[in-house]
Structure I
Amino acid sequence: MLLVIDVGNTHLTMGVFREKELIGTFRMTSKRSRTSDELGMTMCSILEHRNVVPSDIHAVIISSVVPDIMHSLGSASIKYFDLKPIVVSAGIKTGLRIDTENPKQIGADRIVDAVAAYELYGGPVIVVDFGTATTYDLVGPGEVFEAGVIAPGIETSARSLWSEATMLPAIEIAKPKSILAKETISSMQAGLVYGVIGQAEYIVKKMIKESRYDDVKVIATGGIGRIIAEEAEYIDIYNPNLTLEGLRLIYEKNKR
């Protein structure tokens, strides 16, 4: 079995594949510093709780946008799985050609998402990842990463709202019954959710117009993306496991 690990700014998400089948996903926070033993023991405990024997893991691949965790995470893989992980970084085979001014500035998570979206759904394709930041990446014909847009994520915007405005409370991010809100909490929810829907629709339409691609698929991912995808007509497919699938595909290209 293959263990794939996506380290984001907020969460560390793991997935276990048996061949091409994703048999389980697991999450933990990535903001707290942990030693290799803490990470290794936690991962093994989670896997065993889901009836996955750690010794059955034959390979590990990691994508990370949090450099500080990588030493401990790599050591945990070696100590607890006896496996040196493949790390998505410069020089790894992805099949993706990055046509930007500085390809090294493109985050590993965006590369992984782009690989998954193009290989699973074809191109041209726009990948929208609703995470700590909301990213919009265009992959053109021939699997070419052509451009990207980065905006504050909905949770980031929400924390800024209630931390900077002392009279506003921390709230659950959810779509209210109506945009015609009549009290503070639903007013905040309406502004956050419908604000992101409107922002995303405009950015996607603008990217399609300027790219001059007629038939562009729009694939969304990210935990909060489900709320947006249910409301937005411009999103063709919502795949919550897009990044994990991308890691599997990149592993297949590099396992030899």
Structure II
Amino acid sequence: MKLSYIYSSRVGLKRSSNEDYVEIFEIGEGLLGVVCDGLGGNNAGEEASKIAVNIIYTYFLDHQEEEYQERINNAILAANRTIINVASKEIDKRGMATTAEVLFIDKNKSYWGHVGDSRIYFLDEDTLIQVTKDHSLVQKLLDDGHITPKEAMNHPQKNIIMRALGDKVSVIVDTGTLEFDKQRNWKFLMCTDGVSNMFHSSEIETLLKENDLEKLSKMLSSKIDERGAPDNYSYIIISNQLSN
């Protein structure tokens, strides 16, 4: 199965630096995507996101004896330990943290791990699925019935997350698998909240139906910029369709 992908990470129009960090790695016949959104002042968030991506990739490569899902979980935990260790030794890094989205695609199955409020979406032909669930205060308020989905879109506490790497020694990683039909067209979108906060799910579904990944990437970035791009925004798009 031939996979195509494209990725981008940009400073928002109201930010002076980019604390997001994303990478995609070709491992054998599979693909490993990692998206992290750093938190913390004095460039500490930028450091946290880079540490997370590098540790997750290194762990994934070095522990091939582990099953994919277990490997993703342990790789994210390893990143958490490293961030906490670095922060404990460097005063200017104290309080740094990051979200983490990890996706490995092998043949007709994907394996994912998730901490924070960055997201993974999956488009199966014409149907969009939000694979991950935000670890955020707004999501908790929504789950508990205190606010409506419409109120959640522009909630004043939208930036408060309940779980992140570097926040606590012990972190719970959401993990899962998703199988797909190799004969059907599909796409994955991994993104920071600088992307997901800019669109309703219906808009993301419409955008992802564009098969030319270069064109899709430009459309995504242009629309975010048109809407003010208040945050850094980063994404990876993976498709089983070749770019036109």
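Given a value of -0.96 for log10 I(q)/I(0) by the Debye sum over Cα atoms at q = 0.19 Å⁻¹, for residues 158-221 alone, calculated from one of I, II, which structure does it belong to? So the calculation was done on II.
For which of I, II does distance in nm of label points 7 Å out along Cα→Cβ at positions 30 and 190, calculated from the coordinates, equal 3.5? So the calculation was done on I.
For relative contact order in percent (Cα under 8 Å, 6 or more apart), the highest value in the series I, II is held by structure II. Which of the displayed structures (I, II) returns the greatest value of distance in nm of label points 7 Å out along Cα→Cβ at positions 62 and 206 on calculation? Largest one: structure II.
Suppose you compute helix-only ellipticity at 222 nm (-39500 (n - 2.57) for each DSSP H run of 4 or more, over all residues; to 500) for every structure in I, II: which one lands on -12500? Label of the source structure: I.
Suppose Cα extents along the principal axes in Å works out to 56, 44, 31; of I, II, which structure was it derived from? Going through each structure in turn, the value belongs to I.
Computed from the coordinates by the stated procedures, all read-outs in this text should not be read as laboratory data. Remember, predicted model here, so these are calculated numbers, not experimental data. Cβ atoms are built from the backbone, for glycine too; each structure is taken alone.
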